[in-house]
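Each structure below is given as structure tokens.
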Structure I
Amino acid sequence: MFSYPKIKLFINGQWRERDGDIPIINPCNEQPLGVLPQATRQDLDDAVTAAEKGLRAWRQSSPAHRQRVIESASRIARENRDYIAHAMTLEQGKPILQSRLEIDRGCDILEWDATEGRRTYGRVIPTEPGMRFTVTREPIGVVAAFSPWNFPFSSPARKIGGALAAGCSIILKASEETPAGAMMLVQAFADAGIPDGLINLVYGRPAEISDYLIPHPAVRLVTFTGSVAVGKRLAEIAGRHMKPVIMELGGHAPVIVCADADIKRAAAVSVTGKSRNAGQVCVSPTRFFVEDSVYDRFADEFATGARRVKVGDGLDESNAMGALVNARRLGTIDSMVQDAVAHGANVLAGGSRLGNQGFFYPLTVLGDVPETARAMQEEPFGPLALLSRVQSVDEALIKANSLPYGLAAYAFTESAATVEKISQTIQCGNLAINHLTASFAETPFGGVKDSGYGREGGIEGLDCYMSTKLVSHKMSA
């Protein structure tokens, strides 16, 4: 059996131990796994200096060399998948099978970015004889990256992969609640032989680190995945210092279930999608707008499937859903359920905490949820599905677009015309039809409205990590 690793900082190619007073808690049994090391001001100074040094060497390396290094790190991570997955399940609670899939997905992202880094082409613009316009794309510089607790491996992989493939260096502030995934990813890069200073990993109190890194003159890009409130604060700091940002923020994903959909399949897919990571996913399907003629059938299928989802210790491979990450999440979900019921919603499945040890909450399905319920306005970020009746697709679209969120959206229909209408009308960065996967390594990912801006993944994924330069050359007088 694997043990949980001792968490350390990684600065200038060396691991550093530091004291701290923030415990790392196993959400399955509420027992401490370790203590989070907290970076000192000197550690942050050293990380910036190291990142500047790492940048100077890395930006001059060939894209082919960068590809080999990134792919080597990915291969090492895949070889250690079981160890990494075990640590991630201990700290975050998700089932071990989902942890393994997250590592696979993170490595897919690294490999895509590594290859895409060889295609960061410039161009020559035709003009009059004796003059040449050349456009080049260059690494933007040192990147300050902030990754969340819900995907401890794949979210840091997105940021590290994009930065390194573009020729940048990076300072990663990973989650204080789930630090092992990021640390083990960085270990894979260290084992792959990255230059000192290219990747730096720090932990500590988030506000202190962001207040130091974002204004620092050496930092040229900020990338953040997390809540809308924190994202707006970080973007405000970056704006005061003219720093570009990538903001992948919260969502409140609508799901439109049309009368012509395969209802049994739509409900089964929704159970699987909603239970993934216990609903603690920014693209988790949450607001289900179901045409009235199929509402009762969909609700019954969904609730029946939800009641069959086995919840428990993520290390038990028979469990399909694990614990919520902490007591705050547990309290928030329970309060949202109680509020929705007080506003007239019906509990079709779940609806109360499981047991009294561990942060376990069942997959909960609420029917006929009114718009006034708190959960219909605020992102639940947990295993809570909200079902509402609509009389038409047009009504569903109005309700789907009514919130300031715009990250992911979903629809189930067999009509090409309906797909076209939804595609043109829905306000989101990622729309999936007849399935519930919003992001792939080869596709761009990001939101609109309060869900952020900038893109990670796909051919667009390296754009934010690069700057464009025009060289105009008059060759003779």
Structure II
Amino acid sequence: MTVEFGKQLAVTETGIPGLVLWDLPVHGDSRGWFKENWQREKMTAAGLADFGPVQNNISFNDAVGTTRGIHAEPWDKWVSVATGRIFGAWVDLREGPTFGNVFAAEIDPSRAIYVPRGVGNSYQTLEPDTAYTYLVNDHWSPDAAYSFLNLADETVAIDWPIPLADVEISAKDLAHPRLADVVPIPAKKTLVVGAAGQLGLALRDVFDGPVEYATRADLDLTTDLSGVRRWRDYGTIVNAAAYTAVDAAETDRAGAWAGNVTAVAQLARIATEHGITLVHVSSDYVFDGTASAPYREDQPVAPLGVYGQTKAAADAIVATVPHHYIVRTSWVIGEGKNFVRTMASLAERGVDPSVVDDQIGRLTFTGDIARGIRHLLESDAAYGTYNLTGAGDAASWADIAAEVYSLVGADRGRVSGVSTDAYFASATGPVAPRPRWSVLDLAKIEATGFTPTPWRVSLGEYLG
């Protein structure tokens, strides 16, 4: 066996998205040779996905011409040979425009190839005593979705070095279907939790493809989630679930921490273990509201009440997930009962309300949040925290109420302002402290190409 020494670690794209051929440095002399077949730090720095292998398999082949495949599995592979040489052929069997694309190459110990989930893998040995080795990032499961293609398929027309009639092939491989009859491997799924809430409902309008929606009744986030799904089939989890009773949280601390921290910790663990992107929605309540300029994503948190403390704790947990987006928002308006609908109802009933005028922020409509989440995922924006609110001028709740009155045809002068302290002076139940300044800086998400809608525009559209 001849091994090429002295190569530099290098990458060659193949024409199949995600399928990447690698040259490996091999060091040798008269005694033999040595290589780093898998070196996470160097290879991820060179652009390889940090795919988290959990198993190493070796297939030993005695004779020249042993032929295996074409098999597509729902996990990623790092394929190489320890001894010998192969002719490898890979066919994209994933749903999408590259379905049926083919790439072929010879692999010896100085080469390896990264095979993404759903790309069919096959090979033919070119030397005796070939040890074919591969790392995978999931364990075999009878519940997983597999796909197979006939080695002799006329459509992909693989140019095998040794005719298939002259080599050793299993009866099972010979019986695989032609390309026209292949069942493609579906894309990884998105799971939206909290699907019955106002953001969950908005997400239904922007996501397509393989998406599952789970309500609290479908999925208890405060329990061990390990066995409730085949998690390797998911690419994204969007956490739209939360304990949002801000005032009740002051006394229902256990409920607030369970809903906003324990549940998030469960999702974070699953996302980390299975390489899933976790999208989590945060709140302006993580800040104390003493700033005079819009809050940036990197400013220290200083929550005032229990609700804000639980949201800040959840943010810290999600930030440990390798693939995460924390979407921090404020003053959310969606379907169902909310401040805007209440003000519109008061206007129509002839009520002249007193509304808090010393809390300053911007409204955020759930449609904008949903649109922003989809943008972050589809644009491959850098992982991290992003502020996302309505754009435009900052305003008080009283200003917004007056705008609602005007938009529904009532006199905006009927709305009067009142301080937060005066407004809650007669409250009989627990009252959570509110940040007086909730304006968030939008420059970071705008730099990704996303344009938040001005809140006044959204408000007009919301009220029809």
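What follows is calculated from the coordinates using simple rules that are stated; it is not laboratory data. None of the values given here were measured: they were computed from a predicted structure. Cβ atoms are built from the backbone, for glycine too; each structure is taken alone.
Which of I, II yields 18.8 for mean count of other Cβ atoms within 10 Å over residues 24-31, as computed?
Only one of I, II returns 18.8 for mean count of other Cβ atoms within 10 Å over residues 24-31, namely I.
Using the calculated result 6.4 for distance in nm of label points 7 Å out along Cα→Cβ at positions 120 and 424, pick out the matching structure from I, II.
Answer for the origin of the read-out: II.
The value -5500 for helix-only ellipticity at 222 nm (-39500 (n - 2.57) for each DSSP H run of 4 or more, over all residues; to 500) was derived from one model only; which of I, II is it?
II
Which one of I, II has percent of Cα pairs over 33 Å apart, as calculated from the coordinates, equal to 49?
This figure was derived from II.
Who wins on relative contact order in percent (Cα under 8 Å, 6 or more apart) among I, II, i.e. which is largest?
Once relative contact order in percent (Cα under 8 Å, 6 or more apart) is worked out for each structure, I has the highest.
If we compute Cα Rg over 2.2 N^0.38 Å, for residues 40-263 alone for structures I, II, which one ends up with the highest value?
Checked I, II; max of Cα Rg over 2.2 N^0.38 Å, for residues 40-263 alone sits with II.
Among I, II, considering only mean count of other Cβ atoms within 10 Å over residues 160-167, which has the greatest calculated value?
Looking at the calculated values, the largest one is I.
Computing mean count of other Cβ atoms within 10 Å over residues 184-191 gives 19.0 for which of I, II?
Computing mean count of other Cβ atoms within 10 Å over residues 184-191 on every structure in I, II gives 19.0 only for II.
Assign the value 0.45, calculated as FRET efficiency 1/(1 + (r/R0)^6) of positions 32 and 320 (r between Cβ atoms, R0 = 41 Å, to 0.05), to the correct structure from I, II.
II
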